[in-house]
Structure P
Amino acid sequence: MDYTVKTNRHQRITLEIISLLLVLLFLYTGVDKLTNVSRFGMIMAKSSILMPFAPALSVAVPSIEIVTAFLLLVPKLRTIGLYISFTLMALFTTYVVYILKFSPTIPCTCGGVIEYMRWSHHLIFNIFFTIISGVGIWINKRTQF
């Protein structure tokens with residue numbers, strides 16, 4: 001097998017794995033937040049930086065997460081999904097850093113079991129998913145579907 005073909009195949013498999021991980025993450029957290037939208041909004045309102053936007057964000061964030069998961073599932077829409085994934089994860093990571101550095105209270109607006117992580121683990125988790133989103137964008141640009 002030609003090295004280029006083998007490399008391209010590995011990149012496609014890696015892209016599929018990255019997309020699947022992101023789909024699982026966004027579907028899980030998005031559905032959890034929507035099924036507990038009032039709780040999610042109340043927790044978000046405890047954050048001084050998010051309080052003014054809590055009502056809108058309590059529906060918008062999980063909705064965007066679920067739409068992003070579906071974009072990642074469709075190969076022709078995956079590029080958009082990867083860019084949204086990267087943006088969301090970068091924003092979530094920035095929020096975690098802000099909370100850790102500047103917030104007197106540390107309300108977790110995460111969904112599902114993720115809310116039970118320590119904040120330092122949460123930061124690592126977010127950085128990991130931000131990086132794999134970026135890697136997914138890079139691989140997606142290199143491979144032709």
Structure Q
Amino acid sequence: MRGDTIGRPMEILLVEDNRMDAHFAIHALEKANFKHRCTLVVNGEEAMDYLLRRGIFARAPRPDLILLDLGLPKKDGREVLAEIREDNRLREIPVVVLTSSTDEADIAHTQMLEVESYLVKPVNLSKFLDVIRELKRFWFQGVILPSIE
């Protein structure tokens with residue numbers, strides 16, 4: 001992690017087209033009780049525009065975590081994940097997949113693309129919070145322990 005993360009909230013990009021699922025994720029993040037800022041985009045094209053800082057997202061902050069649905073309009077979440085992992089500027093961002101897909105091919109494909117976690121909706125709140133807390137610990141280690149020069 002970079003030293004410029006000291007004192008700022010964790011930036012989370014939530015890519016979710018279902019309003020109820022988005023509400024659940026946002027509420028769960030609030031329950032996780034740590035300083036964060038969550039931005040919601042509702043399709044795969046918006047996700048890539050945000051990540052690549054195009055158009056209305058030209059000044060968007062780089063996310064520290066991406067929560068990604070696979071079944072998205074305009075550009076599928078599988079395509080978004082592949083593009084993230086192919087881009088040198090984006091590949092190190094942790095991705096947690098939140099999806100209704102139990103398809104073995106989806107699970108295998110996302111594991112091959114090294115997602116941090118694959119959670120099937122409806123997501124168990126406790127399991128979701130455990131994943132977020134673990135990622136939060138990893139993120140805070142980078143925030144609290146910058147290199148000294």
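Laboratory data are not the source of any read-out in this text; all were calculated from the coordinates shown. No experiment lies behind these values; they were computed from the predicted model shown. Cβ atoms are built from the backbone, for glycine too; each structure is taken alone.
Overview of values
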{"item": "Origin of the value 1.01, where Rg/Rh (Cα atoms, Kirkwood Rh), for residues 25-96 alone was derived from one of P, Q", "result": "P"}
{"item": "Label whose coordinates, when helix-only ellipticity at 222 nm (-39500 (n - 2.57) for each DSSP H run of 4 or more, over all residues; to 500) is calculated, return -26500 (choices P, Q)", "result": "P"}
{"item": "Parent structure of the calculated result 1.00, given that Cα Rg over 2.2 N^0.38 Å is the read-out and P, Q the choices", "result": "Q"}
{"item": "Highest-scoring label, criterion being relative contact order in percent (Cα under 8 Å, 6 or more apart), among P, Q", "result": "P"}
{"item": "Among P, Q, which structure scores highest (criterion: distance in nm of label points 7 Å out along Cα→Cβ at positions 33 and 81)", "result": "Q"}
